[in-house]
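**Q** So, here's a batch of structures to check.
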Structure I
Amino acid sequence: MSSPHGFVVLLGSSRLSLIPGLSGAGRTPEDTWNTPGRDAAFVADGGPLPPCLTVAAVTKAMCALTGISPLFFNAGYAGPKQRRK
């Protein structure tokens with residue numbers, strides 16, 4: 001199924017995720033900086049399903065069921081090579 005519609009997925013990161021115990025989005029607080037990129041790649045390209053329900057898994061399922069394509073935009077995503085201390 002294909003749709004003429006799309007939706008915007010904003011990728012962002014925050015230093016808040018570096019506080020130990022605050023986020024479960026990565027193996028370590030520093031790993032949370034990689035989560036937006038990993039989630040976008042999962043939604044766009046697929047891959048193994050995560051071990052638990054995640055926003056990325058719900059987004060991928062919604063795209064598959066509706067035929068709507070996601071449009072990814074960097075809205076402050078400081079990926080592994082871009083982050084500042």
Structure II
Amino acid sequence: MEQAMAALLAGVLGGNVAGVLLRRFNLGSLSNTVLGVIGGGIGGTLLMASGQQGGALGLDGIAGQIFAGGLGGAALAIVAGWVLHRR
């Protein structure tokens with residue numbers, strides 16, 4: 001349970017940091033937060049489903065979930081911003 005919460009919170013952080021750093025893809029605080037939670041959940045789930053728990057990176061347990069959640073949250077926020085802002 002702690003690992004899932006870590007991935008979700010890291011996803012929120014990742015989604016909002018991506019929105020701040022890449023203003024072109026920013027969808028606003030609420031959207032970045034929601035997308036971060038979803039992306040963090042997906043990233044954490046994919047890491048657990050792979051069974052590796054970040055083996056190649058040396059990230060185990062909560063550290064791996066934080067990494068995967070943050071990366072997943074940022075990735076989903078960037079992709080959604082790109083799709084909605086492309087012209």
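We did not get these values from a lab; they are worked out from the coordinates using the rules stated. All of these numbers come straight from a predicted model, not from anything done at the bench.
**Q** Quick one: Cα extents along the principal axes in Å came out at 43, 26, 17 when computed from one of I, II, so which one is it?
**A** So the calculation was done on I.
**Q** Out of I, II, choose the structure whose coordinates give helix-only ellipticity at 222 nm (-39500 (n - 2.57) for each DSSP H run of 4 or more, over all residues; to 500) equal to -27000 when calculated.
**A** II
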